[in-house]
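Pasting the structures here.
Every read-out reported here was derived from the displayed coordinates using simple, explicitly stated rules and does not represent laboratory data. Every value quoted in this text rests on a predicted model; they were computed, and no experiment measured them. Cβ atoms are built from the backbone, for glycine too; each structure is taken alone.
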Structure I
Amino acid sequence: MKIQMAAKKAIDVLMAATLLLLLSPLLLLVLAFILILEGAPLFYRSSRFVKPDKSIKILKFRSMVKDAKSEKYRLQERFMRDGYLDIPISCEVYTGIGRWLERTQLVEVPQLWSILVDGMSFVGNRPLPYENLLELQKFEHWKNRFDSPAGISGIAQVVGKHSLQPTERLELESTYSLVYHHGNILKCDFMIAIYTLRIIFLGSGIPYLKGRQLLLDCLPADFNHT
């Protein structure tokens with residue numbers, strides 16, 4: 001399994017460096033559109049936890065209005081569910097170009113830098129804000145989801161985080177960590193990457209049970225995951 005972990009890391013670094021070079025013209029175009037349509041700031045910066053005791057600075061293209069954190073939107077009150085803040089794309093807090101960036105996942109592209117300098121991965125459980133971390137602690141095995149590198153896209157994203165119950169999402173993310181340590185993580189990441197592209201181009205994810213089975217199929221047949 002350590003060979004697969006090393007291969008995953010090497011693939012992440014090589015692909016992130018390559019994509020940053022290839023996508024540079026597109027990134028500049030996106031920045032220009034944000035500046036023209038919405039003005040500064042162009043990026044959204046926040047502290048996110050990749051481990052229960054480790055946080056990094058996450059950089060995204062700004063997809064929301066400038067005062068998104070103000071009380072008038074009540075985002076925490078409206079959309080926080082047991083440790084996961086899932087704001088639907090239809091929410092008034094998103095800008096016009098922001099909705100497009102979210103739908104195409106281009107909003108996450110600046111995080112390629114986090115792969116190179118902070119040890120993130122293309123595929124993995126999303127890093128979480130501190131408020132989400134506090135909410136998750138009500139679950140007994142909440143730390144298990146952090147037993148693998150944080151990623152730009154993960155199993156919860158391809159299943160559809162807005163259609164998942166918090167307990168279902170935590171189960172999927174914890175199972176992904178099991179695959180990272182005990183299963184075929186390269187196969188798992190490849191399948192999640194394919195389904196991520198499906199969401200980007202077709203706008204449809206996969207059902208919860210199919211996502212769960214995807215993970216289980218990447219574990220050894222005799223592995224006890226109960």
Structure II
Amino acid sequence: MEYAIQAEHLVKVYGAGRTRVEALKGVDLVVRPGELFAVMGPSGSGKSTLLRILGLVIEPTEGRLVLDGDDIYNGGRPDLQRLRREKVGFIFQLANLIPFLTARENVVLPLELIGVHGRRARDRAMELLDYLGVAERADHLPEALSGGENQRVAIARALAHEPKIVLADEPTASLDTERGLSAMRLLRRVANERGTAILVVTHDTRMIGEVDHVIRLGDGRVVEKGDVLERPRA
């Protein structure tokens with residue numbers, strides 16, 4: 001099976017000389033389509049740097065990165081903005097919805113950025129909002145939505161352009177345990193039913209029972225790997 005994400009020996013160095021910091025020190029990972037994958041570790045372990053590299057926000061100093069079959073840095077200077085727009089969806093710790101746009105308009109916006117407009121964009125937005133259980137809130141502004149509803153709209157926005165990969169940065173950090181588990185189970189459903197590879201960066205141990213695989217980073221290295229984890233019984 002072709003991997004959605006394949007990272008080999010990722011190294012990231014900032015600065016030089018006395019200010020040189022090696023944020024990543026040879027990280028390897030693979031994520032398959034339809035998997036919910038977690039990266040854990042304390043502050044300063046390299047989680048954020050890894051997420052930014054996988055999201056094509058920054059380039060690695062060394063290493064190989066293949067996303068959805070594209071060997072990103074093999075064969076010249078890649079168009080990172082285009083690749084990011086086409087292949088990757090992002091979910092943030094805070095929903096980061098545009099406050100003066102309705103839930104539906106927030107989901108439509110990334111579609112318009114890739115040239116999908118009008119009824120087609122609106123129908124796609126409503127299909128996703130309905131799938132995620134917030135269709136009845138489509139015409140409400142973010143301030144009128146609960147934290148959990150805002151996060152569901154943010155998930156819809158991340159899925160709008162049908163990316164093969166979704167990267168989530170601490171998506172449950174601002175939610176209580178019940179809403180956090182609900183959000184993680186929703187991500188699991190998206191991964192299972194839509195074949196999306198979802199990588200979650202978190203230090204929220206309450207949520208790890210919901211993922212398929214987990215790695216733990218420490219000082220820029222993978223210090224522990226786990227395959228399918230035992231989930232807590234209801």
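Some observations on this one:
- Distance in nm of label points 7 Å out along Cα→Cβ at positions 35 and 203 - structure with the largest value, from I, II: I
- Computed 20 for relative contact order in percent (Cα under 8 Å, 6 or more apart) - originating structure among I, II: I
- Read-out distance in nm of label points 7 Å out along Cα→Cβ at positions 27 and 171, computed value 1.8, structure in I, II: II
- FRET efficiency 1/(1 + (r/R0)^6) of positions 131 and 195 (r between Cβ atoms, R0 = 30 Å, to 0.05) from the coordinates reads 0.60; which among I, II: I
- Identity of the structure behind -9500 (criterion: helix-only ellipticity at 222 nm (-39500 (n - 2.57) for each DSSP H run of 4 or more, over all residues; to 500), calculated), options I, II: II
- Here log10 I(q)/I(0) by the Debye sum over Cα atoms at q = 0.15, 0.18 Å⁻¹ was derived from just one of the structures I, II, and that gives -1.02, -1.37; the source is II.
- Distance in nm of label points 7 Å out along Cα→Cβ at positions 11 and 155 derived as 1.6 - corresponding label from I, II: I
- When mean count of other Cβ atoms within 10 Å over residues 3-10 is calculated for each of the structures I, II, the largest result comes from II.
- Taking mean count of other Cβ atoms within 10 Å over residues 19-26 as the criterion, the top structure among I, II is II, with the largest value.
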